[in-house]
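In what follows, structures are represented as structure tokens.
Every number in this text was worked out from the coordinates using simple rules, so none of it is lab data. Since this is a predicted model, take the numbers as computed values, not measurements. Cβ atoms are built from the backbone, for glycine too; each structure is taken alone.
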Structure P
């Protein structure tokens with residue numbers, strides 16, 4: 001009888017320890033409690049497919065890299081649903097629901113995600129935070145340019161060359177061996193650059209920029225990128241009105 005009581009006591013102790021560890025795990029990882037809701041752009045002409053917004057993909061990449069459960073709402077920007085406008089009157093994407101509040105702006109969202117879900121850390125060292133920050137603007141100017149001699153191509157090559165030099169010294173990612181937030185910001189923009197310039201201008205990143213080519217290859221091969229990228233045809237459809245304006 002005494003042996004049975006002792007065995008039962010040990011069993012109850014083990015159960016108690018197990019339940020305590022489960023509770024601790026849940027408290028340590030709030031993402032396990034509830035999926036975050038995120039509203040992103042739907043594809044042009046295909047409202048049930050993921051759209052081409054690089055800022056939406058940046059947030060999705062962050063969620064995937066941190067393995068935060070999330071529920072995606074695809075928003076047709078040409079026919080925004082009323083519930084979306086009710087919670088987000090400006091109608092911008094991406095927006096993420098934190099508690100009872102929908103928060104816009106990818107910079108703000110990524111900052112909140114890093115604070116609430118610090119592991120794995122995606123913090124970029126401050127001295128590297130602005131690396132590549134002018135590439136997207138230079139790409140857009142060149143893409144929309146109708147004048148081959150206006151200097152926009154040279155400006156883009158200069159920005160890509162600066163990135164190449166940085167990666168040569170600090171790569172393979174912007175901050176070294178580990179992917180950080182700046183990489184997740186650049187990845188969608190470089191994807192748009194590669195897809196749109198190839199389609200509309202038959203242009204590609206110069207082969208001499210070997211470190212940029214390796215960087216692009218690394219980023220595009222990540223599982224998080226494969227899961228969050230828009231199909232090439234939707235990237236092209238998204239840029240077509242701007243290029244043809």
Structure Q
């Protein structure tokens with residue numbers, strides 16, 4: 001067990017998170033997970049966003065197919081793990097009675113057993129790491145522990161990606177705000193020169209034009225700087 005964990009940690013430590021698209025990172029992680037968990041013939045990552053579940057990455061077509069069976073029905077071990085935060089082990093898919101309709105069709109796909117581990121993120125659960133085997137009884141306590149280690153790393157990868165996205169959005173919003181401020185100041189200068197008014201009075205002229213025409217203040221200012229025309233005047 002210790003050797004397996006050390007090997008898994010070494011592989012995960014080699015995954016580059018910075019400067020990569022999240023799907024690429026998750027695809028590398030599921031490949032590592034499939035190699036690390038002895039019973040896994042196929043592995044996938046389910047993410048849940050606004051109650052909608054989707055497979056973000058998979059290694060082995062049977063994983064994708066089994067995930068889709070659950071999404072179509074709205075229930076199954078991967079969805080329940082992702083929603084409840086609990087680990088679900090299906091030891092024999094042909095005899096599984098918690099999700100009978102799903103289990104019947106999954107067994108027909110060739111799934112013998114499965115292991116679904118929740119993805120913890122900031123006190124909540126955002127999905128599940130799903131492992132599938134063509135053999136019954138493929139997953140035990142060691143597999144659960146290894147799966148939990150991978151799941152924790154997936155959460156880190158998702159967290160990094162979301163933080164990067166927020167940072168990008170913040171930068172873009174800041175740039176837009178700075179651009180808007182610059183064009184409004186330029187428009188105020190035009191009005192101050194044209195009507196011999198103060199900065200405050202020029203801003204009032206812009207806001208009144210915006211309100212009368214139901215057009216954003218920035219757009220009114222931009223039109224004035226581009227054409228010399230104050231909308232509505």
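Taking -20000 as the value of helix-only ellipticity at 222 nm (-39500 (n - 2.57) for each DSSP H run of 4 or more, over all residues; to 500) derived from one of the structures shown (P, Q), identify that structure.
Values: P: -18000; Q: -20000.
The structure behind it is Q.
Oh, and also: Using FRET efficiency 1/(1 + (r/R0)^6) of positions 34 and 130 (r between Cβ atoms, R0 = 30 Å, to 0.05) as the calculated read-out, with 0.30 as its value, let me know the right label among P, Q.
P
Here distance in nm of label points 7 Å out along Cα→Cβ at positions 154 and 186 was calculated and came to 2.4; which of the structures P, Q was it taken from?
Numbers: P: 2.4; Q: 4.9.
Going through each structure in turn, the value belongs to P.
Let me ask something else about it. Taking relative contact order in percent (Cα under 8 Å, 6 or more apart) as the quantity of interest, name the structure among P, Q where it is greatest.
If we compare relative contact order in percent (Cα under 8 Å, 6 or more apart) over P, Q, the biggest value is for P.
Something else about it: Assuming 94, 49, 27 is Cα extents along the principal axes in Å as calculated from a single structure, say which of P, Q it is. Walk me through the intermediate numbers first.
Working: P: 94, 49, 27; Q: 85, 39, 28.
Only structure P yields this read-out.
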